[in-house]
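What follows are several structures.
Rule-based calculations on the coordinates, nothing more; no lab input. Not measured: the values here are computed from a predicted model.
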Structure I
């Protein structure tokens, strides 16, 4: 992970989803200049017949990240309990 994102003083943190609301936890850290974000998605409990989810990424530049903020990024189904994935989104 980029040093800029791991620096506690210069990053915004978001909790996008919580297990109290669903069976997923999603945390995100976004750079202060809105150029990149790092998200961790954790599927706590698997559900049968569930295909995929959309994670709406926050903290990106308004012009560059509008699709990710409004529509989200599709996360394919992860088979099994306690599975996770990491997303690093960076402005080009």
Structure II
């Protein structure tokens, strides 16, 4: 089984406040046969997504586990963003509704 780390940073700067934080997520992959790797690459998916895999599409059956925040793998870490919003004195729902 192989693993990869995804790290995302979130800096927010303005004239009054500076907020920065980082989140790490570890993704564990099942061992794939050469045939499975060739088949996956042939789909074109790994050539069109960051990191060469997705959690919710053709590579999903090969993801054996995730340690950390799944939204960090998909794109922006939502818990990290919510913490930054709270640090600015807002709540999540004030800015999302």
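Observations on the model:
- Which of I, II yields -1500 [helix-only ellipticity at 222 nm (-39500 (n - 2.57) for each DSSP H run of 4 or more, over all residues; to 500), calculated]: I
- Which of I, II leads on volume of the Cα convex hull per residue in Å³, largest value: II
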